[in-house]
Structure P
Amino acid sequence: LDMKKTLFIVSTKSGGTAETLSFMKYFYNEVLKETGKKEAGRHFIAITDPGSGLQKIANDLKFRKTFLNDPNIGGRYSALSFVGIPPAAFQGIDLDTLLARAITMLHNCESCNCAVDGDNSGAWLGAILGELAKAGHDKVTLVASPPIENFGSWVEQLIAESTGKDGKGILPVDREPLAQPEFYANDRLFVYLRLADDSTYDRQVNALEKAGHPVVRINLKDIYDLGGEFFRWEMAIAVAGMIIGIHPFNQPNVEAAKVLARKMIAEYQKKGKLPVLKPTLKESGITVYSNFKAPNLEQALKKFLSFAKPGRDESKGRSYVAFQAYVKPSDETYNALQKLRAKVERQYRLATTVGFGPRFLHSTGQLHKGDAGNGLFIQFTSEKPEDAPIPDEPGKKASSISFGVFINAEALGDRQALLDRKRKVITFHLGEDVVSGINRLARIL
């Protein structure tokens, strides 16, 4: 990045999100080196709630602009607020068209348009999601036309964080490799978001529907229909939450992993190292941490996956597998994870998700700790040869932890939070060659 020509958008409604503020402090110092104190703040824009810690930082450092959001809007419901609109504008999106589509959907979803007698699409979608989840189809598998596939990442957080609590939940499954109908159990609901004139997944979705799997089709004429989809899905998830009997606007289990991560960091700052786990297996550069012993990697992975619940009755839902990658994101790593994911999906007929940590902690992390406990959690960690210090304060050189330590602390904290909730967890430490390690696990299946 050319720091002299870069504008940073620092967005956290609470004003205290540790990851966001860590990046802000790091890049503020980088800009400071190039521009000096007088100009550094003009390279930053803040989006936050009134009275937050970020608002104070923005004022103190003389940020170019601070957008103060409505504090009554929850973070995952804020796409059509300042959280989403200024970034869209910077990307060249036609805001008039985007918001016009959102307003059209808002009118469609008003209470005067009864879901029983009218065509209230938000209520209809919510009713489908909620009632099918109660009937056991609680894995909402998103299929989207390639130009809008990133929309699934937003829906993923909306569904998971809104519904995954009180021992209940709807699992969003985003970008899972599509398979033949016979590889899916009867716990799925497929939602097909199709752009006009894009037939990429038509044949596969038609086959799923023909085989008897429930499919919802949502047709979009162009990308600006996403303005309406933001509102439709927010409405739908509120309705679905009511149907399955949870509060869709809170997140009671999100803080657990954060508290434990802060505890790990405090220990590092005191002792100079993070807590050390006792390995149960070491093989070919891969170290395994689990609550059971196995003679080799193959048996360790297969035994862990054997803990899956088949979901033969309503009291015990079918398991899913969540791959949690606390490693450096890259196309190569993602492709390796997708291959492993496909192997598990086809051999065990289980729904699978992939998340890079710590991002997913703010997305599916609530559901992982708050749902019925049907998840199998496979953590990947690695060495951090490319690391950088996190400044303790913006504009200061002093640093007590690095990004690598921070990520490792969050992995340890989330692992312990899952174990405290009686979830099943196995951790594979892959050393420095992450892609080779993941590919090896895929081969042994």
Structure Q
Amino acid sequence: MLSLPHSKESKIDMLDINFIRENPDQVKENIKRRGLTGEQFDVDAFLGIDTKRNGLMTRADELRARRNEMSSVHDRPSPEVIEEGKRLKEEIKKIEEELSVINNQWQWHMDWFPNMLDESVPDGAGDEDNVEFIAWVPVKGYLSEDEVGGRDKSSAAMPKLDFEPKDHLELGESLDLIDIQQSALVSGSRFAYLKNEAALMQYGLFEILKKKLLHEGFTPMVVPLMVRERALYGSAHFPGDADQVYKIDSDAVEDNNQLYLVGSSEPSLFSYYMDKVVDEKDLPQKFFAYTTCFRTEVGSWGKDVRGIKRVHQFDKLEMDLICKPEESDAMQEYLREINEWFFQQLGLPYHVITMCAGDAGYFATSKKYDFEVWLPSQGEFIELGSNTNAKDYQARRYNTKYVDADGKRQFVHNVNDTGCPMGRTIIAILDNYQQKDGSVVVPEVLRDYVGKDVIAPRSN
């Protein structure tokens, strides 16, 4: 059994245990649709452990009750009663030791069981089976239903350049915007310096989306970039994506609690509501954070290594929310609309795809959209972000609830959205706004921040 050691901090079921017991075939089919294999996903084995665990807990409770009854009845216990008490104590101890082992096995399976996919998620094994349903092009606007579909039918209608284009790194180096040579000396591969207008562009992107989110009633937050294990288990980045997370290798941690660098502000944002009960009248609660993020990118060696597309450190403005269960589908669409507004403000051609079952991403996903922007130099789309409805999966883990109109405590639903990944958005801008002479036109909405209309090659 490969898993991270369990934290001393308490954990809560990611899936409703009663749902698993009552609907084992649905859970099995969900795991199969996702293409997951391994003993950690064995539902029958888990149910056997669950039955044994329940039996041991029941037996332990019976023995404790018997022992307590003996203590309350006998003020001056006889030798026989004393001996019986010792026997009960020893039997309880043995059961508790067995339960300790069984509980670890039980929790191990629960940690790995993924969220139930929404019924609208299409079947499929991988990226080629994702389904495009929206596409937009500057000037023309939204493409018709006939122009959209499949994985990327809209690519035929995407902008083409009438000259030999450069990719983002060629442009970035020639315009003195990106330096990966010096960053390689400073930090190694997959790091970069953004300079001059690229840095100003990043600040401008933040300001544009920040103003929009404040107008929409989002709460701005500055969050911890180092978190404990439970924060990452709660978001479901542990255990499934544990190899993507940097661990702080230091003895200088409080109470021996290991710390990890976040690969997204999502764990930090949702952990703010950990073990809290929210008033129904205060839902939905919307919030955003602008953070530096860190990922090991294990498993991606040799893939997208050029430039700043796939790096170990990047900046992102993430927008997330918690809401009532009946609101989460609409809230996912609401965040999608904000993304589309942002891309359209920048004049970037894009499409939105529904991720199929086999490419649904991390275990918290119930339904996920990906946003991809067209790169003329590559003749393909680049992923800029995603939008995920986790329903109550993360809320169970974080123990985040609200009190409904009947006074009953219910789990909230969590919806998260990448918002703006700065580096990749800059890639898309450089690629789409490049000119034949090697210059790059600055998108109109960014000109006040960049301080110019065109970024021209610098004279030596």
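Here the criterion is distance in nm of label points 7 Å out along Cα→Cβ at positions 129 and 249, and among P, Q the highest value is seen for Q.
Out of P, Q, choose the structure whose coordinates give distance in nm of label points 7 Å out along Cα→Cβ at positions 81 and 361 equal to 6.3 when calculated. Value 6.3 for distance in nm of label points 7 Å out along Cα→Cβ at positions 81 and 361 corresponds to Q out of P, Q. Sorting P, Q by mean count of other Cβ atoms within 10 Å over residues 57-64 from high to low puts P first, with the largest value.
Taking P(r) over Cα pairs in 20 Å bins from 0, in percent from the coordinates of each of P, Q, which one would give 21, 50, 21, 6, 2, 0?
Structure of origin is Q.
15.9 is what came out when mean count of other Cβ atoms within 10 Å over residues 41-48 was calculated for one structure; which of P, Q is it? Answer by label: Q.
Quick check on the output: 17 is relative contact order in percent (Cα under 8 Å, 6 or more apart), derived from one of P, Q. Which one produced it?
Values: P: 17; Q: 20.
Checking each candidate, the match is P.
Laboratory data are not the source of any read-out in this text; all were calculated from the coordinates shown. Here the structure is a predicted model, which is why all the values come from computation and not from measurement. Cβ atoms are built from the backbone, for glycine too; each structure is taken alone.
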